[in-house]
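Values in this text are rule-based calculations from the coordinates and carry no lab data. No experiment lies behind these values; they were computed from the predicted model shown. Cβ atoms are built from the backbone, for glycine too; each structure is taken alone.
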Structure P
Amino acid sequence: MMSPDSIERAVDPLCSECFANYGLRQEARQLSSAFGIGPCQFCGAAGGRLIDATAAEELMHKFFVSGSIPPDAGGFAPIFEFNPHHEFGEVTFATELDGDLERLSSMLGVGLFHYGPALWRLGLTDHYQALRGAPGLGIQVDDRKRAFDDILAKCSTKYLEPDRDLVFRVRKGDQLPAALPLEFDSPPVDVETFGRYESPGFPVFYGADDVETCLHESRVTLSDHIAVATFSPSRRLKLLDLDDDIDDSSASTPFERVDIFLRGLAFAGKRDYDLCRALAAEIHVKGFDGFFFTSYFRQAHKNRLRNIALFGSPVADGKLVLKSVNRIRLTHVSYEYSFGPHNDTTLERPQCP
């Protein structure tokens, strides 16, 4: 964000209707609650929302910076940033957005530029580098073991208690499964699955401590038959918590923080599934029944969403007892969203003969 000094230099305000790009105009309307007095001196529109320097800076940040974060970045890692040390014209979109950007840039005296975020914002911390191996050297077994040991040591231990805690698991399909315990257990070992933490011969039961998280993770649609099973532990289950109460007190830089590394794993795409599976195997070796981990959908939800992973087939193994099975009927679906720039616009240039 810019300094107060840069805000003071801004001059005549714009209005929300000055912008040609639909998404930018919608964001401008939401950011300002003040209406201009009379027709806008720039676009001539009446009834537009007033965009002064403060609102313009917020608009730049929300639309061009936050709006440019890739979906698999794993953290706050925008493609664009802006400041007074850059000028308009460093970034162009070859669309109506260029005129809008020029208005905001001129008003604030800033330029938008391509931003290379700190690698830790992408989850590329010291632990990640140790697990991936240094370029040209490959994975060093001792470094990898030390990294896993350090990660697990900084995570807290939690317990699922009988008669107190519930574990939910959702199944969807063309028809409802039978209300039998094994219908909701981990898939058989000979069934190929594509989850984040299981691997061939190493099944993982995915559940959650609330129903909504299960629905998000199952990517249910209105056309699905949806069933939810409610389980309770038959005995005390020991879980490692990868989602909360992580001790980063010894970290002197963000690169040393375990919570940032784990958040990156939770939000990253399939490129890091191999690390997720290796981490799960390490937790299993340490004697845990499973672990809590952050839901991928937590980054776009107001509530805390987290999953429960249990090793093996906890229903068949008698660790979970089925309490009930219900059908789920989706009664309301709603999205909250914000706009950002479409940054991959290219123009085909004619080839010289």
Structure Q
Amino acid sequence: MKLQRYDRNPIITPRPDREWECLVTTNPGAWYDDQRREVILLYRAAGADAEHVIHLARAVSPDGFNFERFDEPVVSPSRDGHDGGCVEDARIVKFGEHYFVTYASRFFAPGEYWREDDERLQPPVCPPDFPRALRENITSSGLLLSTDLRTFVRAGRMTDPTLDDRNVILFPEKISGQYAMLHRPMDWVGEKYGTPAPSIWLATGDDVLGLRNDRLLAKPRYPWEERKIGANTPPLRTRHGWLVLYHGVGTDSRYRVGAMLLDLHEPARVLHRTPEWILQPEAPYELDGPYVGCVFPCGQVVINGTLFVYYGAADRFVAVATCRLDDLVRHLLDCPD
């Protein structure tokens, strides 16, 4: 089974008339507002500046395909925090009246990362005994709180500041009375961690900013995900388990998308997992951009039984692919654990 691309992709593209999003509009988090009957996206936006400062921007659609954008970013890098260089790759869940939006960040803007090191702007040089997070400008992940997905409060950092850790995604409800999140610490590799490559971990705890009870959830298994895997979309509750889309990167450096079902009560237990990808970069807009050959979902919504998967294409565009939710679940039920 494969996800079906919308025939008018990409649905959001850079705008030359807006300096802050003239180069990149990609990797969208998504939410469906049942009352307003509209899809809300928070997407990564960046201009053509050498620093490559990255913002979160908002777009809204009545049908899930045609989006109206806002004139300004809704979240930009802070002046002096752990997210002083970028705020990107939002994932959205809701607890009560509050949206919990996890996002990736860096102390300094990443520069034009698709260029050779000697061609791009480098972050400030730090003393050799400074924390690695500053010296290497590694990724950490933070939490935004909102009641309207228009205005946001920075709640703080979610991950260990010494780790390069991203793809942080909260479960949309507590499990056995505790918060639960998926994440991908790049350094947890080797015999000590039980995995030969960066993998998906599950963390739980009472404090949403201090989830440290970690277990290895899934590691690379198939050739298309040999180099690393990471979670993509917030877990979606189905009667057969939590549906999670994830990405795999193979030796060809292409980003592809797979799916897994996790036990509803013991989410550290993978029930089923697709041996083959369900979306891979093939379309021109997925092959031409800062990252050649990348499909990267950050959000999904369900409308009348159809799963809408919103994804970044080549680190430049926003695109959407769909399937019947029941069809994907049935396909997973035929796959091994």
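From which structure (P, Q) was volume of the Cα convex hull per residue in Å³ calculated, if the value obtained is 136?
The value was obtained from structure Q.
Consider the structures P, Q: one of them gives 0.20 for FRET efficiency 1/(1 + (r/R0)^6) of positions 105 and 281 (r between Cβ atoms, R0 = 41 Å, to 0.05) as calculated from the coordinates. Say which.
The read-out was computed on structure P.
Determine which structure produced the value -1000 for helix-only ellipticity at 222 nm (-39500 (n - 2.57) for each DSSP H run of 4 or more, over all residues; to 500), calculated from the coordinates; the candidates are P, Q.
Corresponding structure: Q.
For mean count of other Cβ atoms within 10 Å over residues 65-72, which of the structures P, Q scores highest?
P
Output the label of whichever structure in P, Q has the greatest value of mean count of other Cβ atoms within 10 Å over residues 177-184.
Q
Ranked by relative contact order in percent (Cα under 8 Å, 6 or more apart), which of P, Q sits at the highest value?
P
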